[in-house]
1. For mean count of other Cβ atoms within 10 Å over residues 63-70, the calculated result is 19.5, so let me know which of 1, 2 that is.
2. Where does the value 21.2 come from, among 1, 2, when mean count of other Cβ atoms within 10 Å over residues 79-86 is the thing being computed?
3. For mean count of other Cβ atoms within 10 Å over residues 55-62, which of the structures 1, 2 scores highest?
4. Match the computed value 35 of percent of Cα pairs over 23 Å apart to one of the structures 1, 2, and report its label.
Structure 1
């Protein structure tokens, strides 16, 4: 199944991803994700499809440590992101929620907004037409958490974190 690339610039902060006024406690747990990127790309939440790929420049997810920003992405079906670099807490929140945060300057530079791609999460390969891009595959523990839905869901089921 192909996915659309949604490409963003450097320094996209958690308020860009989900502005605070649309937090779950403000608009409801059932609606907050419908406001993802409301100010940067108002069409995003309406048009994004499960499996689409978010691509960021440097310092993705800087700012506050609000977990509901990446949680909105998860609710919209985002399973992976690629960035040149991530803010530490945002990176960890992605992992905790079961979204794979790939890092690659080369791949970010090669992709364009709207590209149609196919991502093999487990192998760390991204296909755009005849082009193949190699990413560092996610560690086994993250793949196990993905299968469970998130790190928390894995721990609930198994009583421990996945082995590294």
Structure 2
């Protein structure tokens, strides 16, 4: 099916529509999966205008938004995550947790993987145009259960930063 906002989308029964968009993040063009959730209890499992509006608000000022995202993740990394776990060996520990001091350095360490837009019902307690962005990252060593980083955007601002599972 072709959606007027998301382009070509595939429907996964009772779960979500999935689209793939080429986007530039941190100067690197990449293909990003966009997951548009549907309410499996609803007879009309179509993409809503709420979901289109949320995505369009995100990409409207994408260049500015990237800097807001990098700044928020930089603060999260340095204040909450850096050194929170890791190996006992001091040298290996340093390789897990590099010094990241600027937005530009943070943008180099992040890789945008997915954008999740929940149903309006699921997001009704959030601000206007809520969207989750999920990233893999180049720190944390060989974390086999890599939970990466997630960001919740509401009202054109970063409202929450944490592990990817906050978006699920």
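No value in this document is a laboratory result; all are computed from the given coordinates. On a predicted model such as this, the values are computed, not experimentally measured, just so you know. Cβ atoms are built from the backbone, for glycine too; each structure is taken alone.
1. This figure was derived from 1.
2. Value 21.2 for mean count of other Cβ atoms within 10 Å over residues 79-86 corresponds to 1 out of 1, 2.
3. Going through 1, 2 one by one, mean count of other Cβ atoms within 10 Å over residues 55-62 peaks for structure 1.
4. The value was obtained from structure 1.
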